[in-house]
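Visitor: Next up, some structures in structure tokens.
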Structure I
Amino acid sequence: MSKQTRARRRPEPVPAPPERRRFRTALLTWYRRHGRDLPWRRTDDPYHILVSEIMLQQTQVDRVLTKYDEWLTKYPSLHALAAAPEDEVTRTWYPLGYNIRPKRLHAIARESVARYGGSLPSDEETLLSFKGIGAYTAGAIRSFAFRQRAAILDTNVARVLFRVFVGSGDPKSHAMKQRLWAISAALVPVRHVFDFNQALMDLGAMVCVARKPRCLVCPLARQCRSFPFDPPPAPPKPAQVRKRARR
């Protein structure tokens with residue numbers, strides 16, 4: 001095997017320890033001043049965390065806030081949710097949309113009651129065995145509910161890590177996603193896991209946004225490989241063919 005081939009197969013590097021420490025310190029300092037006060041951040045109940053994470057998939061925080069409290073009032077536990085009829089659960093979910101989500105949440109509740117006495121397990125392998133719990137949601141439950149050193153990677157987090165530590169390439173490719181998962185895992189601190197992962201999501205939602213990021217107030221600007229962020233030009237629109245008017 002040639003040296004060139006071995007180089008191509010070598011794993012992409014993760015940030016060095018000094019760079020990780022600078023990143024954590026800057027991010028946590030910013031979060032303690034600017035982090036959002038959200039109801040699911042005031043609990044370590046795994047079920048409550050699960051509900052919030054499922055609701056927040058493809059849905060803005062403002063729309064979730066009211067429904068989150070309403071849901072937990074009606075279904076305060078996995079036992080209560082598991083016992084409810086599926087059509088009622090779907091109606092309660094309205095108007096959040098993407099109605100496969102309440103069905104998955106309902107199925108998770110029933111499985112947890114049947115197999116685990118109405119509790120969610122804390123280990124990654126078992127969490128991933130539930131249909132509807134993927135790598136991100138498992139990491140969120142482990143870090144937010146059980147305070148385990150677990151990585152997360154949602155759209156906001158991926159955008160932050162790509163811009164800060166990578167800066168070029170296709171952020172949506174499978175290889176890049178694997179690299180970003182590795183970076184996320186390397187960055188997770190031993191302590192303050194809850195705050196760190198919440199801070200990553202807040203920075204992506206509030207500062208390092210998809211369009212017009214607020215680079216001048218970003219706490220990671222000095223480390224960022226994309227600073228100042230210059231969005232790639234939009235692809236040219238296909239030429240429009242004029243339709244001949246009918247006579």
Structure II
Amino acid sequence: MQTALTITNGIGRLTLINPPRNELDKPEFICPDDLRAFLSDKKLLALVITGAGKNFCAGAASPDTISTLGSSALDAGKKIIELIADAELPTLAVIRGACMGAGLEIALSCTFRIASSGAMFGFPECARGLMPGFGGTFLTPAKIGAATAVKLALGADMIGADEALSIGLVDRVVSTSELAATAENFLLSITKDRTPKQIRFVMRAINAGLRKPRAEALALESQLFAELASDIVTSGRST
């Protein structure tokens with residue numbers, strides 16, 4: 001798989017490219033150092049992840065490929081999932097077509113997911129004696145609850161966009177023709193008139209609340225709030 005990283009008007013874009021289904025040929029689908037440097041760009045306000053062409057990502061190209069690489073390769077790929085999940089930016093998966101297996105796990109690592117009405121979701125690997133192996137057993141229940149995650153995985157059924165919306169797997173469903181504009185307008189609605197520092201501080205505090213002990217997360221929130229308040233006073237923007 002190839003990937004492309006671009007920035008337009010403060011919105012970053014990571015495009016997955018392996019037509020026609022954008023399948024992963026290895027778990028480490030982008031160089032972690034490249035992604036880390038990209039996410040650190042101070043111009044960035046948000047990140048979109050999407051697939052080239054008609055599909056988001058249909059998962060691994062072959063279970064044989066993954067099995068020969070072993071668990072250490074999966075762990076290396078999961079570092080990329082962690083980079084996305086821990087990004088100090090709102091992240092949005094813009095989904096059309098197939099979003100399956102590892103592709104669904106990439107999408108679930110994002111803050112938000114918007115899908116076209118024709119998108120399809122699931123863990124087809126479970127019908128072949130496998131299980132989600134790219135973070136899905138951790139990410140999926142966090143989004144849709146444990147019981148629904150078990151049903152989605154062990155049932156190995158493909159579900160459409162409307163059902164994905166009904167169970168909370170995606171946040172919004174629109175027509176394919178509206179997908180790009182809806183995604184852009186949504187990100188603008190939450191980042192317009194916000195400074196990059198403010199966005200990063202909000203995301204850092206929320207991520208800490210999800211991952212750190214409560215006292216530590218609340219202490220960080222106080223520290224970040226105080227720094228932003230000091231910036232306002234220093235700049236003369238206080239009222």
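Visitor: Identify the structure, out of I, II, from whose coordinates Cα Rg over 2.2 N^0.38 Å, for residues 106-161 alone was calculated to give 1.09. Could the numbers behind the result be given before it?
Guide: Details: I: 1.20; II: 1.09.
Computing Cα Rg over 2.2 N^0.38 Å, for residues 106-161 alone on every structure in I, II gives 1.09 only for II.
Visitor: In terms of mean count of other Cβ atoms within 10 Å over residues 138-145, which of structures I, II is highest? Write out the running numbers ahead of the final one.
Guide: Working: I: 23.5; II: 16.6.
Largest calculated value belongs to I.
Visitor: Let me ask something else about it. Can you say which of I, II returns 15.2 when mean count of other Cβ atoms within 10 Å over residues 18-25 is computed?
Guide: Values: I: 15.2; II: 19.0.
Derived from I, not from the others.
Visitor: Assuming 21 is percent of Cα pairs over 23 Å apart, for residues 42-153 alone as calculated from a single structure, say which of I, II it is. Present the calculation step by step, with values, prior to reporting the outcome.
Guide: Values: I: 21; II: 27.
Matching structure: I.
Visitor: Say we calculate relative contact order in percent (Cα under 8 Å, 6 or more apart) for every structure; which of I, II gives the highest result?
Guide: Details: I: 21; II: 16.
Largest calculated value belongs to I.
Visitor: Right, something else. On distance in nm of label points 7 Å out along Cα→Cβ at positions 74 and 226, which of the structures labelled I, II is highest?
Guide: On the way: I: 3.8; II: 4.4.
Top value of distance in nm of label points 7 Å out along Cα→Cβ at positions 74 and 226, among I, II, belongs to structure II.
Visitor: Moving on. A value of 31, 19, 18 was computed for semi-axes √(5λ) of the Cα gyration tensor in Å; which of I, II is the source structure?
Guide: Here the read-out was taken from II.
FYI, it's all coordinate maths here, none of it is from the lab. These numbers come from a predicted model, not from an experiment. Cβ atoms are built from the backbone, for glycine too; each structure is taken alone.
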